[in-house]
1. Who wins on volume of the Cα convex hull per residue in Å³, for residues 130-193 alone among 1, 2, i.e. which is largest?
2. Once relative contact order in percent (Cα under 8 Å, 6 or more apart) is calculated for every structure in 1, 2, which label goes with the largest value?
3. 13.8, 41 is what came out when Rg and Dmax of the Cα atoms in Å, for residues 26-121 alone was calculated for one structure; which of 1, 2 is it?
4. Please compute distance in nm of label points 7 Å out along Cα→Cβ at positions 2 and 210 for structures 1, 2 and give me the label with the greatest value.
5. Suppose helix-only ellipticity at 222 nm (-39500 (n - 2.57) for each DSSP H run of 4 or more, over all residues; to 500) works out to -14500; of 1, 2, which structure was it derived from?
Structure 1
Amino acid sequence: MKAAVLSAGSWGTTVAAVLADAGTDVTVHARRDEIADAINTRHVNPAYLPDIDLPASLRATTDPAQALAGADIAVVSIPAQTLRANLAAWAPLIGPSTVVVSLMKGIETDSGLRMSQVIRQVAGLPAERVAALSGPNLAREVAARQPAASVIACPDHTVAERLQGAFLTPYFRPYTNTDIVGCELGGAVKNVIALAVGLAGGLGLGDNATAVLMTRGLAETARLGAALGADPLSFSGLAGVGDLIATCSSPLSRNRTFGEYLGKGLSVAQATAATTQTAEGVKSAAALLALAQRHGAEMPITEVVVGVINGQLTAAQAAELLMSRTPKPERYGL
């Protein structure tokens with residue numbers, strides 16, 4: 001099996017290494033000559049994973065047509081808000097039987113579409129040729145070949161199983177799921193909840209607050225998922241609570257780190273500069289909130305995060321608003 005990975009960022013490079021370790025023939029598309037040259041000659045990505053040895057079989061090119069030529073799998077890992085424009089250029093290069101796998105965990109701001117929906121719309125692909133990989137996958141840990149698992153979601157179970165084999169290594173264990181809606185929502189909403197957890201951490205609110213935000217954040221995800229027809233069991237799996245735990249708990253999490261900066265008083269611009277890499281929750285939060293409001297799903301944590309990002313609330317005001325909400329019974333998923 002042959003794969004093209006359209007990104008030489010940290011997660012794209014990591015997944016390319018996973019595919020290569022699994023025995024898949026992989027070519028990475030890099031935007032910069034120096035990155036492609038380093039991957040090809042020194043088997044390292046000096047910009048994003050300078051201390052990680054990449055598989056010698058991994059190849060890189062700056063030509064997307066060369067990367068996609070003959071590819072059975074096209075893995076896309078770029079910032080969510082740049083997908084539509086980039087894919088418009090790549091779509092004519094995608095083969096007639098190529099399956100596109102999204103690694104992106106965001107919602108398009110203007111349309112409210114999930115990434116698989118954008119891929120299908122722009123590239124004109126049927127549902128069975130679009131999949132999503134999601135789970136508790138911190139790039140640096142996977143790149144260091146520490147044990148990890150993920151979910152490959154595709155409406156066609158046979159396609160998901162074929163992809164499972166392409167990604168399976170002794171350290172990376174992919175599971176299959178046909179609920180692409182739930183798996184993508186879990187990946188997108190957890191970024192916003194991680195921002196909230198980071199805000200709480202920056203304010204010094206303690207582990208109890210973190211546990212509350214993670215638990216109630218999972219309830220928000222389930223409410224939105226129910227409104228959009230997702231399988232509720234997906235949120236208790238790797239792409240749901242698993243990804244939520246990793247993203248909210250790890251100092252390697254971009255979204256949690258971004259939230260911490262905001263909680264300590266940095267502006268969005270200052271936090272963006274300090275984080276250096278994309279924190280998808282910052283751009284997706286408003287789109288998720290709008291999506292929830294259209295479908296009547298209550299998402300109070302997401303709402304206050306949007307308020308902080310937009311400058312309408314301080315971090316302290318956000319915490320006060322959440323704690324002053326009307327008490328209610330706790331019911332699973334609500």
Structure 2
Amino acid sequence: MAPVRWGILGASKFARDHMGPAIHAAHGAELAALATSSAEKAGGFRAFCPALRVHDSYEALLADPEIDALYIPLPNHLHVDWTLKALAAGKPVLTEKPIALKAEEIDRIIAARDAAGLLAAEAYMIVHHPQWQRARDWCAAGEIGEIVHADAQFSFRLTDLENIRNRPEAGGGSLRDIGVYTFGSVRFVTGAEPVEMSSRLIRDNGIDSFAHVFGTMRNAKGSFTYASTTSMRAYNRQVVTIQGTTGMIRVEGGPFNANVNDLARVELHQNGNRVITDRFPGVNQYKLQVEAFGRTLREGAAWPCPLEFVRGTQVMMDMAYANAAEV
């Protein structure tokens with residue numbers, strides 16, 4: 001089959017360092033074009049993709065007839081508008097997380113997706129990584145019994161107040177930037193949805209730089225408690241624990257940035273001090289995401305993380321913000 005020819009809407013550092021190289025390396029994909037008015041930023045992409053065409057406006061890339069799909073790594077507050085514009089231009093689109101800032105905004109994208117008959121997806125890359133799929137399979141198989149509690153931790157230190165993740169007008173904040181992982185990963189592994197959520201926030205520069213979220217979730221087998229912390233002012237920490245009546249699953253080794261800070265791994269703890277550890281060296285979840293997108297476009301394969309799932313994570317985030325107290 002012909003490769004999916006990708007265009008990137010905006011020359012972000014993340015796109016240059018991660019998704020651009022992943023598209024370039026993925027089977028069945030071709031990084032064909034970039035939209036940026038900065039020759040300097042374009043140079044960072046041409047360093048690994050010399051044949052890259054560069055458009056000087058987003059609109060020009062949307063109109064490029066040789067582009068089969070778009071990747072959008074723009075600041076959070078621009079995601080909805082440009083996703084809708086991509087669909088209106090007849091382009092399947094993969095948009096960075098969070099794809100929207102409110103659940104009702106995702107409803108607009110779902111409606112546009114269905115009307116256009118095109119794939120629109122959030123770049124929630126962790127669901128493509130085998131460590132998370134293994135955790136989900138263990139949970140579904142009853143390896144830890146009935147779930148009692150889940151907790152998730154994600155922190156890193158970002159003190160540059162000009163960074164878009166620290167800017168309220170750009171949709172910044174710890175929950176929007178990394179809460180999608182502490183929320184969505186537990187939902188993916190357990191199949192549960194939030195019943196009620198509250199939070200305690202520390203704000204600075206107009207954004208939540210720290211959030212402690214707690215509440216109750218429920219899946220087909222019952223309810224369990226949930227807690228998470230996200231911070232953009234603390235030392236690096238990434239771990240998710242699903243605790244059951246007869247065992248526990250721990251996803252660690254930097255599970256949201258797999259194989260960046262540490263080796264991706266998932267552990268199954270069971271009675272009798274039995275521990276199974278699966279390690280996943282060399283797995284690039286961004287490349288896997290691009291290849292999955294291509295299979296959906298070219299072969300009709302099911303997309304593993306549809307917008308309906310994404311909306312559930314946003315509902316959880318909306319709950320946390322609606323029931324927040326400041327510390």
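1. 2
2. Answer by largest value of relative contact order in percent (Cα under 8 Å, 6 or more apart): 2.
3. 2
4. Looking at the calculated values, the largest one is 2.
5. Structure of origin is 1.
Taken together, the values in this text are just the output of simple stated rules run on the coordinates, not laboratory data. From a predicted model like this one, the values you see are computed outputs, not experimental measurements. Cβ atoms are built from the backbone, for glycine too; each structure is taken alone.
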